[in-house]
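Got some structures for you, see below.
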Structure 1
Amino acid sequence: MSVALKFGLALVGIWSALAVAQDAAADTENYAGNPATLALVEELVEEEGFDRAELITLFAQVESKASILKAMSRPAEKTKPWHDYRKIFVTEKREREGIAFFAKHKQTFLRAEQQFGIPAEIILSIMGVETYYGRIAGSYRVMDALSTLAFDYPKRSAFFTKELKSYLILSREQGMDPLEIKGSYAGAMGYGQFMPSSYRAYAIDFDGDDKIDIWTNPVDAIGSVANYFKQHGWKPGEAVVVAANVKGIVPEDLFNDSLKPRRALDDYANAGVSVATPSEPPLDPRAPATAIKFELEQGHEYWLGLHNFYVITRYNHSSMYAMSVYQLSQLLAVQIEE
């Protein structure tokens, strides 16, 4: 069959499916006829073996959400100064709810810690920062969120188109109705707010029921967050971040120049940024670190992030996010270890 004929037949299939979808959707605004949608449909048909007509019918039921675009256009939390950002996540309420959630699922947290080498308080803190331990996991249909951002948010269209593709594949893999799953306005899902690609790569069945459910099953969610950190290189028993002292005039570009540790601790010390308090066990002076400067209401505070701090930023690419997770985890650790 010639390429031209094959393409022509594909178009006939698309337009036939479109006619059916449009009849079913009536005058509702949807993505069934969107050129970018049709390109993705063809990709899924050719590469993944999806049924063209079923996809077109599916997209006829997907809605563009102006509220999602508005949410994406709002200044991100990470644009706040540290002293305001911290108040959002490191709170008595998150600490209190975290202690209660840990008590309810203690054995699962301890099993995850033992199996994956991730401290229970870090897993717990991630879930607390992301969704208040599953209580606030998002109310948007994931299909609507990802489609809106893939097709109507040019700034990050490529990223969200890939996530939409991953979502449709995982929906098929898990036997889920893609229109039923709820998540955040960015398409993140479950207790730990996994994007679809992260779900497919890191979510696991941690209770042995042959299903992976990070939405309603806290056991799978806990194991999945732990697996995410293990796969991203968490080093058990190593420090995360240490307070730093600054002496003399330190070049401004030394701070927050990279989330990934690139300079050795003793290189920072020679530049005037040194560990404030000796740790136990002692830190290797050649250990790579990144210098961090956080804005307070008056002045600044300084930290040296180590490898495990960088691993936390792989979950969310923000030093303030990683510090919030770490500081909340330390509050939780005091309680859950008693």
Structure 2
Amino acid sequence: MYTRRQFLGLSLSALGMLVFPGMRWLWRPPSGEPVRMGRAIHPTTIYDAPKRNARRLGTWKRDDVFPIVREVQAPGLNAYNDLWYETPDGYVFSAWVQPMWVWPPQLPETNIGDWGFWGEVCVPYTEAREEPHPEAKVVYRFYNRTTYHVVGVAFDDQGNAWYKIYDELPPTGYQWVPAADIRRLTRRELSPIHPFVGAKRIEINLSKQTVTCYEGNRIVFTTRCASGLGKRVLEDGTVEDLSTPEGEHAVILKQVSRHMSNRPQKPGDPVPADLFDLPGVPWNTFFHRRGEAIHGTYWHNDFGVPRSHGCVNVSIDAARWIYRWVYPVGGAEDDFIQGDKRVGTPIRIFKSQIPP
């Protein structure tokens, strides 16, 4: 990670800066190492110090990209999150900033085999198109560190390589993205963590908004989360339950990538008031047949308070660790890994009193 002085001292030409509409900063790293960046998920205020009453210097617009010099722990804009990011232009509160690793352009894989491979977006974002051509219609915007099943490769008339991405949600089925923007996940990144250790279990405390992983009585991993919103009354008076289900569960399914959406699947179906359509949700550990899972999150960075539709949101790093650690284990060429209560890692979800 660069220091503030190093960031300010680097010339844009040395960094190979690329400028795109709506982005003030966006470059590809000059070497093979990734660079730490941030993306404004929503309009994000820049302050002259990491505190709520600091002077406001400006605003990053949605999808603006900027360097992250370092992380700072200081009283935040809410009671449960104290993480700020220092940038060359000032400080931003972390809740609506996606922390990213931006990689150099990737060389295309020309022989991907019968199954293909798992890849993740290694730029701040890339446009997924209907056809392998830069003028084809844009279907989705794929964000940094979202994951996808690459099933094909093609070249356009300019010689640029495009990857064919499988999408399990109709009606699209497939999209095409520039191969330079997708980094192939290595077998090591997909390999199990502590696969021969017994007595694994997960405890999710909804009161404290924490996920804790145990091996026997030893805590091996813990992270903050954002669980389900709970019950709410809709405009028509009906009650919708978006709670994370309490009780004893187990891992029943794992998927490296999942397209999560509540958009209408048939013409004429009503459009939900809180429509979401999220391709490439990474590192999914499902524990309930309704679809609830522990998974990575790129549409917010505000863990410690309920805000999901029943799932357990965690950071992408945390989701990948949990995915690799839980049973059942699987290989690098699995679309999904099936489990059940007999073999899946137990997951207990509960509420507890928070000490005063």
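Using Cα Rg over 2.2 N^0.38 Å, for residues 237-316 alone as the calculated read-out, with 1.03 as its value, let me know the right label among 1, 2. Show your work: numbers first, answer last.
Working: 1: 1.03; 2: 1.15.
This figure was derived from 1.
Using P(r) over Cα pairs in 5 Å bins from 0, in percent, for residues 133-276 alone as the calculated read-out, with 2, 9, 14, 16, 13, 10, 9, 10, 9, 6, 2, 1, 0 as its value, let me know the right label among 1, 2. Display every interim value, and only then the final one.
Values: 1: 2, 9, 14, 16, 13, 10, 9, 10, 9, 6, 2, 1, 0; 2: 2, 6, 11, 14, 14, 14, 14, 12, 8, 4, 2, 0.
This value belongs to structure 1.
Once distance in nm of label points 7 Å out along Cα→Cβ at positions 181 and 213 is calculated for all of 1, 2, which comes out largest?
Numbers: 1: 1.5; 2: 3.0.
Once distance in nm of label points 7 Å out along Cα→Cβ at positions 181 and 213 is worked out for each structure, 2 has the highest.
If helix-only ellipticity at 222 nm (-39500 (n - 2.57) for each DSSP H run of 4 or more, over all residues; to 500) is computed to be -1500, which of 1, 2 is the source? Can you show the working numbers first?
Details: 1: -16500; 2: -1500.
The value was obtained from structure 2.
Can you rank 1, 2 by distance in nm of label points 7 Å out along Cα→Cβ at positions 37 and 325 and just name the one with the largest value? Spell out each step's value before the answer.
Working: 1: 3.5; 2: 3.0.
Of structures 1, 2, the maximum of distance in nm of label points 7 Å out along Cα→Cβ at positions 37 and 325 occurs in 1.
Thinking only about distance in nm of label points 7 Å out along Cα→Cβ at positions 45 and 269, which of 1, 2 has the largest value?
On the way: 1: 6.5; 2: 4.0.
When distance in nm of label points 7 Å out along Cα→Cβ at positions 45 and 269 is calculated for 1, 2, structure 1 comes out on top.
Given a computed value of 0.20 for FRET efficiency 1/(1 + (r/R0)^6) of positions 173 and 253 (r between Cβ atoms, R0 = 35 Å, to 0.05), which structure among 1, 2 does it belong to?
On the way: 1: 0.20; 2: 0.95.
Derived from 1, not from the others.
Every number here is computed from the coordinates shown, using simple stated rules; none is lab data. Small disclaimer: the values here were computed from a predicted structure and weren't measured. Cβ atoms are built from the backbone, for glycine too; each structure is taken alone.
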